[in-house]
Each structure stands twice: as C-alpha cells, then as structure tokens.
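A.B. asks: Below: a set of structures, written as structure tokens.
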Structure P
C-alpha cells in the first residue's frame, strides 16, 4: 500500500487541524490551472507566496496548519515557501503540477534540520458512502509505521496502511463515514500502539491526510489530520 516519495512525484530537496475554509477562493479556474494546498509539518512558521504576495490565510503557518486552497497556473505556478518574516524562498521547492490536478505539498524536516517538500496528488474517489484516508510519514529518519482503523470504542481494528517509511506516504484507502472511527499508529510490524490519533468521523466523499510528525518532546510521535481541497 505504501508509495515511495519519488513514485508519487514528490519533490524532495512539510493538534490542530486547519482544513480548507468554505470561503477559500479557487474560483476562476482555467483549464490550465491546478489546485494546491500547503501543509506545515515543521517547527518553523511558514509563508506561502504567490507572485511574490502572501495572501490572507497563507502566512505565518505554524505546525499542523495549512494554507488556503490555491488556484495556480500548472505550467508557471510562481509559488514560493518562505520562513515567516523573510523574503527569501526556501530551497528545494520545485514542484511539477498537471493542469486540472489537485495537490498537497507537505513541508517537513529532513537531515540537518533542512526543510524538504513532498508534492502529492489528491486524485482519489472513495467508494460511494465512504471517505478517503491516506498516511504520510514526516516523523524522522529511520521511522516506519502501520496504521489501524476501527470503530471508536471497539476492540476490532483493521490494518489499513503498512510500513509507511519516513518521507513517503500510503495510497488513499476507503474508511467508514458517518460514524466515529479510531485511528491508531504502531511501529511497522507491531500491533503495540505508539500513538492513538483519536476518534474521527469521516465524511462520505471527502479525502483526508493523516500526517505523522516528529515528537515535540520524548519519543512519542505526533499526528494531525488535514482535509483536502
């Protein structure tokens, strides 16, 4: 189920959910446009500039938050990621978008505290009446996780994503919608829970990314959910 970073057209050198607001401006899409959402899984505060301008909702993005849903020319995106308070773009962000595509760009910490980027297509249509969920591992070098999903409060869980290594993500998979589901993270190959990501009621037809991020302190990773555009 796991897809490596390069196989997903990721571009390498991205707990409070901040999903796309209902008033995100993605109107006026032309046939050459793509839709992009930035996800910050670093400890830095980030600005997303388009044409040199940081629009409302795209600045001072803290850990676990996202930009607005941005409509951009797929052949000339003119997008840059900056550390808040600077005008210099961070190196390594050179994405490839396709016209009509929908993408998440995850900023996360790589070797030597550098910021690296993964650009992932959001193309997935869940089975009717279900939601879509995928996992991205930004927790750190050497980590690899399995993810189990089951009814909240129940003893039964199902392995949905396995051996998701650092810097890579799983494919989307279907999850039950309309009733609370418990999402649990284990080290790859183990059923011992290292992080309970909590109970979430998924929405039919809506795609969600679970980002596993480095621990703030100690050895337990953190995680947060992001609703796609």
Structure Q
C-alpha cells in the first residue's frame, strides 16, 4: 500500500507530522508492506535563493499574520513544545528561511536511489535543529552525501534543472487534490489526511485504507479460471 506525503523542508508541522506518522507506522501490523513517498510542496515558491538571517521566524510570523512580536513568539513557543513532545529539538533561533526548490529536487534524486526518507529526515533536522541553510548548495550537498548519495551526482543535479519537472508534477498533483497546506497524507491514492494529526488517527487511517483496499474488478464472463485464450503460471490454452 502506498502512502504519499506532501511536505516542505521548512515546515515545522511537517517534521512533527513525520514523527507522528512514524509512530503510527510502528503500531501498524502491515508496516513492512507500506511504500512511502515524499512529495514536493513549496510553502513560499517566491522565497529568495539565498538564506535569511537566523532567528527571524518570529518576525516573519508577526508580519504574515498581523500580530505582535510577542504573540508571534508565543505561537512559536507552542510549536517548540509540541515538537518536544515528539522528541524533536526545535531551534528557531538558528533556523533560516530560503527557497526549497533545489532541496525538493534532491529528494527526487534520493527517491531514485532508495534513500528518500533518510534525506527528508536529514533535511528537516538540518533546518529545525542545526540551522543549516537548505537553499545553499554547499549545505545541501553535505546533507545529501551524509545519507549516501554520490557527491558528484548531487553537484551535477544542483547545477542543472534535473528533477525540476518532478517537483512541478508533485505540486500540480497537490493543486488537483485541493491541497493548500502541509503535511498532507494521501493513502493508497484514496484517503486524504490533512495536518500533523495524532499518531493514533494516522494509524486508524492506515488500518481503514488497508481493510478497504480492493482487488482488481474482473468483468463478468472473464473471471480467472475460465477457458479463455490466456496463459497461466505453467500452461497455455491452445
């Protein structure tokens, strides 16, 4: 069963949602049969490619929502507390905003090499705990190499537009689904869960999707086992 998660690497609720999904998956008996794919979503596609000054998150929140700096700091403190409850150490005093398009391109490279979840984890940690600028190519390269990607290939991807179409395809699919915020979980292409929901709710969503997944519908008169012109495992009707 496939689970796709639309997410951004500068989204604090996405990192919290990742931890909660991992807890849900750990309690799901069919976890080894889950295919997980991280999908691209840019919260701010127009963000500059150069990283912002560290510790400006509260100021951005205040400007975005029209609240005082004190209120914005209280909002941020709430997220820090929620993150700590999931075992995460958020350091907004270190984090920097920036364009995440190239980070998403590298996540597609990582998907091709089977280490996408590892890179997603590393990028989230780099953003919210280490304060690395995830729009910076040198920082992105060091993070990607740390999860086993080839440095030369990483640098070649960053110097090109490779995987750009994949990122845009993810974002187009998000628009088609009506996704306006992340994280957003799509289970088996059928069930959608919006936001960093509690682990138990995510586990129940997995269980429901697993229970209700349906086999292919065979049209009347063409069911398996009939003497139609076909080949089975060890014989052909001739």
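Read the figures in this text as sums done on the coordinates, not as results from a lab. Computed from a predicted model, the values in this text were never measured in an experiment. Cβ atoms are built from the backbone, for glycine too; each structure is taken alone.
A.B. asks: For Rg/Rh (Cα atoms, Kirkwood Rh), which of P, Q scores largest?
C.D. replies: Q
A.B. asks: Starting from the value -14500: which structure in P, Q was helix-only ellipticity at 222 nm (-39500 (n - 2.57) for each DSSP H run of 4 or more, over all residues; to 500) calculated from?
C.D. replies: Q
A.B. asks: Taking distance in nm of label points 7 Å out along Cα→Cβ at positions 150 and 174 from the coordinates of each of P, Q, which one would give 2.1?
C.D. replies: P
A.B. asks: Suppose you compute distance in nm of label points 7 Å out along Cα→Cβ at positions 166 and 206 for every structure in P, Q: which one lands on 3.3? Mind showing how you got there, number by number?
C.D. replies: On the way: P: 3.3; Q: 2.4.
Here the read-out was taken from P.
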